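Listed below are the structures to be examined.
What follows draws every value from the coordinates through simple rules; no lab data is involved. Since this is a predicted model, take the numbers as computed values, not measurements. Cβ atoms are built from the backbone, for glycine too; each structure is taken alone.
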Structure P
Amino acid sequence: MTDKPALSDPITLRVPVDILEDIEKIAEASERSRSWVIVRALKYYLMAEGNDVLQILKGEEQIANGECMDAEEFFAELLDERKDAAE
């Protein structure tokens, strides 16, 4: 018999009662589990605000690795290219 891969690591989460009540109402109305509702909410968070945080971390890593350009240098190059294109 082949072992099924784990879909995720279980976590314990404290949720305020009012939020849990809303999660339970949504789960019941949509005939889904509380876990499904919570995972969906987390995915939306990760696509929005969470993605902003991840992009900042990625930018900081790129700067630390020297994968960046001074803003004045960038704009000078950009203006030079625009001048050349206009001529």
Structure Q
Amino acid sequence: MSAEHTAAVVTPGDNRFTISLDGRQVGLVDFHDRDGVRVFTHTEIDPAFGGRGLGTRLVAETVAATRADGLSIESYCSMVTQYIAKNPE
């Protein structure tokens, strides 16, 4: 794992998870919870930080946290949908 990925921090918040590098937020995943289902609506990474795998890491940690919370997943976000298709567990 590169030093940059080690420095990336994913943080849960109200209806969103964020990813930061050196204290600067560079991406987010928006969601809302409804009846035991976490509904993902949008993911974005600052274009200046694209192509570094940060979006995949953000989505991976977000999906893992959602599963750990015992919630089902519904996605209207193409990035989350693609991640789940490749990692159906």
Structure R
Amino acid sequence: MQITFTADGESCTLAQKTVSSSTAFSIPISKAALQSGLRELLLNPEQRDVMIDSVGIDRSRDVLRVHAGGGRFELPFRYLFALLLEA
């Protein structure tokens, strides 16, 4: 599995690609704002969720889930750290 994170101006897109499928999930906040929210949640182990405008992020044991509109995108922790280190 490969997960990529691209900026689209005032929005961003998380994309997941596997051998058999690909998925793109548009998020109505900037890449920097989403990265900031993900970092905030990771830096505070007591915090269960965070809201950034209309986007929610919550955690479970193995993933962070990004909720926007009527959908969600799951970010497994093993892929998350590389996304947070991107400039």
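Could you figure out which one of P, Q, R the value -9500 for helix-only ellipticity at 222 nm (-39500 (n - 2.57) for each DSSP H run of 4 or more, over all residues; to 500) was computed from? Intermediate results must be reported in sequence, preceding the final value.
Working: P: -22500; Q: -9500; R: -7500.
Derived from the structure labelled Q.
Ranked by distance in nm of label points 7 Å out along Cα→Cβ at positions 7 and 55, which of P, Q, R sits at the highest value?
Details: P: 3.1; Q: 2.2; R: 1.2.
Of structures P, Q, R, the maximum of distance in nm of label points 7 Å out along Cα→Cβ at positions 7 and 55 occurs in P.
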